[in-house]
Structure I
Amino acid sequence: MAKSRQHETRTPILEWATAAVGLVCVLAALGVVASSAVQPRTPPALDVRIVSVATTPRGFTAEIEVTNSGSVTASGVEIEGRLGAETSAATLDYVAGGGRERASLAFSADPRQGDFDLAVRAWTEP
């Protein structure tokens, strides 16, 4: 009886390359998840500053920026600006941990002149 020869099949190089790329992607994803799990969660730490002031037909608009240096997202962020007896307020839907968001406050006088107070008054954690 004649012995049948089995053909040796080699895995194509493209298949090996694709498998290697897939492995790298999976390991990278696991690394990101693992590093997120071990990092401490810090509560929102919100700072607010005035970025610019623009003149409008009805007065002045102050563009403000809120920065969250904590790792937890703050939602419903209430900002208040006071210029003398005049108060203007805005609410940001959220400021992500490590993120920044902008809002505008309207005033009848120039906020760069006079007694201007800017503060974050309240927020919640989602």
Structure II
Amino acid sequence: MSGRVAERGENWILLRIPGTSYRLRLVVEVDLEAAVGDKVTGTLHAAARRIDVISAGGRYVEPVSGRPRRLQGRVVGGHVAGGLLFVNTGVPFVCGLTDARQAVSDFEIGQLVSFDVEAGTVFKPSR
């Protein structure tokens, strides 16, 4: 996914997502050579708390501005061995499962899921 840097700090950026109102505050763990206004491409990595399968609703990130706290969207894939679930919330996320009672194999592509995420969603730039 790509976006534009709206603000930046020593180890974080505020990423503006085109076509949405989202301005997501994300941790950056590597040196990011991008100034305010620059376009960046990469992946968003979040630590998912208990994930619930739901029957109705839309795709979203809460809040619209700030650090992501709650995600809802469709499962689009996963990596069983890595414990990673790929979720499209309108913005694609790679979600690590933190609840030991859940496994990636518990979820099917196309399911609508909703969950809270821990602080510290990471932006990993593409190379």
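Values computed for the structure shown
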item	result
Label whose coordinates, when semi-axes √(5λ) of the Cα gyration tensor in Å is calculated, return 25, 15, 12 (choices I, II)	II
helix-only ellipticity at 222 nm (-39500 (n - 2.57) for each DSSP H run of 4 or more, over all residues; to 500) from the coordinates reads -7500; which among I, II	I
Mean count of other Cβ atoms within 10 Å over residues 45-52 - structure with the largest value, from I, II	II
Mean count of other Cβ atoms within 10 Å over residues 37-44 derived as 14.9 - corresponding label from I, II	II
Structure (I, II) behind the derived value 24 of relative contact order in percent (Cα under 8 Å, 6 or more apart)	I
Source structure (of I, II) for percent of Cα pairs over 13 Å apart, for residues 13-60 alone, computed value 76	I
Entry that produces 0.85 once FRET efficiency 1/(1 + (r/R0)^6) of positions 29 and 53 (r between Cβ atoms, R0 = 41 Å, to 0.05) is calculated, selected from I, II	II
Which entry (I, II) yields the derived value 14.0 for Kirkwood radius over Cα pairs in Å, for residues 21-92 alone	II
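Every read-out reported here was derived from the displayed coordinates using simple, explicitly stated rules and does not represent laboratory data. Quick caveat, the model's predicted, so the values are computed rather than measured. Cβ atoms are built from the backbone, for glycine too; each structure is taken alone.
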